[in-house]
1. Taking 3.7 as the value of distance in nm of label points 7 Å out along Cα→Cβ at positions 18 and 90 derived from one of the structures shown (1, 2), identify that structure.
2. Here distance in nm of label points 7 Å out along Cα→Cβ at positions 194 and 242 has been calculated and equals 2.2, so which of 1, 2 was it run on?
3. Suppose helix-only ellipticity at 222 nm (-39500 (n - 2.57) for each DSSP H run of 4 or more, over all residues; to 500) works out to -11000; of 1, 2, which structure was it derived from?
4. Hey, Cα Rg over 2.2 N^0.38 Å derived from one of 1, 2 reads 0.97; which structure?
5. When you work out relative contact order in percent (Cα under 8 Å, 6 or more apart) for each of the structures 1, 2, which one comes out largest?
6. Using Cα Rg over 2.2 N^0.38 Å, for residues 10-113 alone, single out the structure from 1, 2 with the greatest value.
7. Mean count of other Cβ atoms within 10 Å over residues 26-33 computed as 18.8: which structure among 1, 2?
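Throughout, read-outs are computed from the coordinates displayed, never taken from laboratory work. Computed from a prediction, not measured in an experiment: that's the story for all the values here. Cβ atoms are built from the backbone, for glycine too; each structure is taken alone.
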Structure 1
Amino acid sequence: MMMNDYYNILIGFIILIIGVMIGVAFLTLMERKVLGYIQIRKGPNKVGYMGLLQPFSDAIKLFTKEQTYLLNANYLTYYFCPIMSFILSLMIWSLMPYYFNLISFNLGILFFFCCLSLGVYTVMIAGWSSNSNYSLLGGMRAVAQTISYEVSLSLILMSSIVLIMDFNLIKFGEYQFMVWLIFLMFPLSLCWMSSSLAETNRTPFDFAEGESELVSGFNTEYSSGGFALIFLAEYASILFMSLMFSLLYLGGFDLNLMFYFKMVFVSFLFIWVRGTLPRYRYDKLMYLCWKIYLPVSLNYLLMFLGIKIFLI
């Protein structure tokens, strides 16, 4: 490859990251607006036109606040964890199958699972290194939850891979040209949706931040920039999970507005669930994963394997 190609890849990736950051900013605004209307109030509507500049003022406020220094914390790991979490959530976006970004992932789904698995370590070490009991408890809960739901996520994804026989995300778009996969595997797509809610620590499954007993979970001791980075990483992963749902079940990737509308709609579902459902009980969450999602996804996998063998 010529040097110009490397420059093009770098510039393309930087533009993608800037786009993701702006997307995350407006996702937080959408969340506050939608939750406001669900609770029969307005939400942010003062800063800028109808509150459009609110996310930027929040970012400025968070990054200019004073950073607290914990006496008993494991200093280096404590400060590097939010940065690593943020970098991982941005790295995973390089999977987005642009035709012109010059990054072609033939094994994109394996990379997706690698990044997802590494995210567990940042949560665990963030909870442990601050040397607070509440943060440690929150971190342990989040780790158990994330690892459990990664199993069901990978098995659900295996069914799609068996149908398509490729790890490349661009292929999902080609195979859904005539019919979307959501019609072929509707129950599995719902399992994927709720598993991605659990994976991103969203509301019915947000045990890492059970306010009554854990204050805020693994990020209790973080302030200003560290907290903002954890927050950004969480919302970037929500956007990416919406992207994956659109890719896998809603027609794959095509460069038109409709794809982005689908992605925004799935993100809206995340927020809608938050405004509607109460928090689940922790043992019920584990029961749901190991006794319901695991058998269902395994049975579907066996069924699709059988269909594939029969058709071959």
Structure 2
Amino acid sequence: MKYAVTGGAGFVGSHIVKKLNEKKHEIVVIDNLNTGKPSNLENIDNVTFVNGDIRDFQLLRESCKSVDGIFHQAALASVPDSFEKPEEYHEVNVKGTENIFKIGKEFQIKIVYASSSSVYGNPIKLPITEDHPRTPLNPYGKTKVDDEKLAEMYSKEVKITGLRYFNIFGENQSMTYAGVITKFLENIRQGQAPKIFGDGTQLRDFIYVGDVVDANLKIMESDSNELFLNVGTGKTTSIKEMAEMMIKISGLDLEPIFLSPLKGDVKSSQADITLIQKTISWKPRMELKNWLEQHMKKSN
């Protein structure tokens, strides 16, 4: 089979590319290297690399017209940044995604794309099911809701599934749009205390990138007609608890530093993963604590 991966040199995208390569598929990577890195694709065969932007419809059309499926991972993904550049976020995340949907419709190509738990905003109840109201707290989350509205429209004519990622962690996460774990790791690596925005009681559902990749491939290979699915663990860890866990693993004598809360930051997040488990028999395998222990010991 032949697959296109937009944002294929980025964090999640490059992990999808590696897994597709292991399965001996042909791969077209489309990435403008805004945050993606060519080094993420080293030693991978069967890859055609296209240095391009998802806002370029003709380039996308030419690159994707002969593929069997598209994994759409390209996006601008920094919440603070989205307040500074809302128009650019709309251009890339919404218009760029509509380009993908148009091509999928024209050539009848199945699309699995990256949505986000940020569509939910502050949840009314936990865990969050897929039918929860969509009330995003920031421009980034708003672009993901706009994408979902487009997906609802285009899915009448082409197969589309949006995976609502919760807080992803794992190898090669970029410092540019780093998750909290990457930032804490960097602090600790430099012998500095982790910096927590807010009081640290915020709850997060941390999901390993390898498990996210697994969900992407299983959905692509399935006959599922589910439009949106949560991809998380169903478990929560507070930011403070995670900082303390990482300090303990490091063996350093540190105390977290507390800073002012971030604008547009969700208070609590936890996925209900009943639907994805039922749909594709998927379940997360990697425990956060186990990964941290392996990764931090390896880094020392």
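1. Computing distance in nm of label points 7 Å out along Cα→Cβ at positions 18 and 90 on every structure in 1, 2 gives 3.7 only for 2.
2. Matching structure: 1.
3. 2
4. Label of the originating structure: 2.
5. Biggest value here belongs to 1.
6. If we compare Cα Rg over 2.2 N^0.38 Å, for residues 10-113 alone over 1, 2, the biggest value is for 1.
7. Going through each structure in turn, the value belongs to 1.
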